[in-house]
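Before anything else, here is the set of structures, which you'll find just below.
Please treat every number below as a calculation from the coordinates, not as lab data. Since this is a predicted model, take the numbers as computed values, not measurements. Cβ atoms are built from the backbone, for glycine too; each structure is taken alone.
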Structure 1
Amino acid sequence: MPDELLKKNQEVFKIKPIGYVKNEFFESAESEKMRQKNSYIVIYPEFQEGLYGIEESNFLNVIFYFHKSVGYTLKGARRRGVIRGIFASRSPRRPVSLGLTLVKLLEKKGNKLKVKGLDAINGTPVLDIKPYVGKMDNPTFPTNNP
C-alpha cells in the first residue's frame, strides 16, 4: 500500500450523531440486565424523515458511541477472566469506541423508537441505525449462495 494511501486511511473522522439513547441506565451495568429492559432511541428532528418505513423491520442494528468509555488494552482479561484481544471481545473500552447491538423494534412514535435489547446507557450518542436483513445479516451469508 503506498505511503500516501496508508496516511489517508489513518485520518481522524468527524461523525455527527443522529440521536441518543433514553433509558433508566445512567452507568454501565451487566449487558444481560440492560438488554432485558426497554429503551428509547430519540432521533434528532433533522434526521426524523430517515425513519420512514422503519416499522417494516422487526429488528434493527444500532451503532452507537461509548461516550463514557476511557482507555483500552489490546489484550487482557475480559468477562469471566478469559484472556482475549480487544477485537475478540464485546468490551466497551476500545481503540475506536463504537458499539453495535441488535435490538427488537417495539414501536415508532414520531422521532422515537421504543426498542428492547439495547445495552447502551442513557444519553449514549446513536450514530446510525440499519434494519436487520436476514438474507444479508445471516452468519452463513454469502457462503450460502455459491
Structure 2
Amino acid sequence: MEQKKYFYILRGLPGGGKSTKAKELAGGHGQIFSTDDYFCLNAENEYRFDAQQLGPAHAWNQRRSLEAVKASIPIVIIDNTNTTVWEMKAYLPHIKLAQSMGYEILIEEPETAWRFDIDELVKLSTHGVPREAIQRMLNRYAKDVTLDDILA
C-alpha cells in the first residue's frame, strides 16, 4: 500500500505560530519550505531580510518545493504568510502536480489565541517584523480560504 502524501499550504501572520505548526505537521517525514530561509545567512541562522530580494526568494522557495513534490516527499509544507489568495496561487503548479500524484492538499493556520492580536504578534515575531508591516498583513488577511478559492 502506498504511503499517504500531504501538501500543506500554511498561512498566518508573523509571530502567530506558523513555524511551530509546520514542525508539528512535518513530524519526522516532512519537509518545510519557507521563503524566510532564503534570508538565513549562515549556520547560526542569522536572518537578514532584504525586500529587494523578495522576488528571487519566493522563486527559490517555489523551485525547491516543486522538486520535493516531484520526488514524492510524503509531507510538503509551504510555510509562508500567504495572507491573500493570490499569494497562494503562486503554488498552483505545485498543487496541480501534487493532486495528480495523489497528495491530499490542505490549507492550515495556527490556532493560537494571539494569531490576530497585533501586540502579541509584534512581540513574538522571530524575525523582528515591524508593527506597521504586520498591521498591513493583518488588514489584507483573507479569512476562510478554501482550496477552491486557490484553484479558481
| Winner on Rg/Rh (Cα atoms, Kirkwood Rh), for residues 80-135 alone once structures 1, 2 are ranked, highest first | 2
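Using Rg and Dmax of the Cα atoms in Å as the calculated read-out, with 15.2, 50 as its value, let me know the right label among 1, 2.
On the way: 1: 17.1, 49; 2: 15.2, 50.
Attributed to the structure labelled 2.
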| Comparing distance in nm of label points 7 Å out along Cα→Cβ at positions 40 and 128 across 1, 2, which is largest? | 1
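One of 1, 2 was used to calculate relative contact order in percent (Cα under 8 Å, 6 or more apart), giving 40; which?
On the way: 1: 36; 2: 40.
Source structure: 2.
Work out which structure the value -11500 belongs to, where helix-only ellipticity at 222 nm (-39500 (n - 2.57) for each DSSP H run of 4 or more, over all residues; to 500) was derived from one of 1, 2. Please report the intermediate quantities before stating the final value.
Working: 1: -2500; 2: -11500.
Answer by label: 2.
Could you figure out which one of 1, 2 the value 24.0 for mean count of other Cβ atoms within 10 Å over residues 8-15 was computed from? Walk me through the numbers before you get to the answer.
On the way: 1: 7.0; 2: 24.0.
Of the options listed, only 2 reproduces it.
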| remark: The highest value of percent of Cα pairs over 15 Å apart, for residues 32-111 alone among the shown structures 1, 2 is in 1
